[in-house]
Structure I
Amino acid sequence: MKTTWPSKKLKMSRMEVQKYCRKNKYATMRFFEASDDYIAARCCILNGLFSGFTLASQAVEKILKAFIYLESKKEARRGHNLLELKNDLKKSKDCGLDKYDNLLKKLYDHYLARYYEDDPGYHEDGTSGASSEELIEIDKLWLELVEKLPMPDEAKYRMKFFADLFEGNPYRNSKYWVTRKNQVLKKQISTMEKRYGEVFQYLYEK
């Protein structure tokens, strides 16, 4: 994925950011929850736990629902089918996510595998065909969704994902699991950290 992480001009005051977050609470809460699920997913997958794939599906589901709300101003449909959510988003805006269709289907299958009788891809060994090799594609999808999430930088960069990434101890908890063996993030983190610093300085130090 070629990323840009554009440095748009910052305009919103702290009070305006607070108003924006209150007005768009549905989306900000989904993004908050998705960030927790993504971090937990990486922790579990890197430790060989299948539950990480279920958490990854939930992370993508929640950030897609945030996306849908911000683009359509309507709450997303109930349900967990990632392809359906992606197609719902496409009705409001094509964000170039079709290339992830196979991954979205696979993650939804993993979500269904919480109860093996519902899982169309169930294997006798109980793995549902899951592989840690999927993690790089999950990281690509997650970071592209975060990058493209139509939220002002003044609000986006003060959300949990970025706070965990740039304010935490690098050897503990959230920051450790976001960055560990994350080759996709490694290519982008310096640009993201620079923007995070710009937003923080603009809102709190000007």
Structure II
Amino acid sequence: MIRSEITVEIFCDKDTLFKLLEDRGFKYVAKLQIDDYYYTHVPIGRDIDFRELVTNSFLVRCLKCADFKSKEKSIGYTRLIYKKKEFDQRDKVISEYKISTDVADTRFANEIFQQMGLTQWVSKNANGYGFRRDNQYILVQEVENLGLYIEVEQFDDQSGDKDEILDGLVDFINELEIPCGNDFHENIAYKLFLKKSKHKSFGFNPDVL
């Protein structure tokens, strides 16, 4: 399924954010643990751009979700995922088509790709917190070594073209009056990569693990 989504950085602490969401009618409904391992076959240097890197990358995701009301929605899985992103002329992601398949074991999947010579260019470890208000769902991600982010996928009742859907999601966040950044297309994995890259010495064949 092709979906549009936004991701934005939050500029308050977790307790304050939870209180703001609850005051606006959202209920805390699920807790998640998300561990992502990103791989690519392209050579990596400090100047590699976002579009080239994410277009040529896939990830291994280990996810555990505890839903507070439904045992059926409390799930755990390890998946191999490729996100085919669509960009506009300014290299802004306007939608993505996610292809995924289950794998049995995170450790063995990572070992296979490393033995193949692929580069694991970043890993992302996050605690997730799901909030719901009617048909509106927000995922708060507390990302290790980075900070707090909110991710919102397009709602089922949204209509219009991709730009109109994205504009509607941005308006939705702004109407909540939560202290956040101005970039609603943050890529958390790439930000982690850039942060780690500042502490690496890049040569002909860089190691960014």
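Structures I, II were shown, and relative contact order in percent (Cα under 8 Å, 6 or more apart) at 24 was computed from I.
If helix-only ellipticity at 222 nm (-39500 (n - 2.57) for each DSSP H run of 4 or more, over all residues; to 500) is calculated from each of I, II, which structure is the one that comes out at -19500? That value comes from structure I.
Here the criterion is distance in nm of label points 7 Å out along Cα→Cβ at positions 20 and 164, and among I, II the highest value is seen for II.
Out of I, II, which structure matches 2.6 when distance in nm of label points 7 Å out along Cα→Cβ at positions 108 and 156 is calculated? Derived from I, not from the others.
With Rg and Dmax of the Cα atoms in Å derived from the coordinates and found to be 17.6, 53, which of I, II does the value describe? Traced to structure II.
Bear in mind that the values in this text are calculations on the coordinates, not laboratory data. Nothing here was measured: the structure is a model prediction, and the numbers come from that model. Cβ atoms are built from the backbone, for glycine too; each structure is taken alone.
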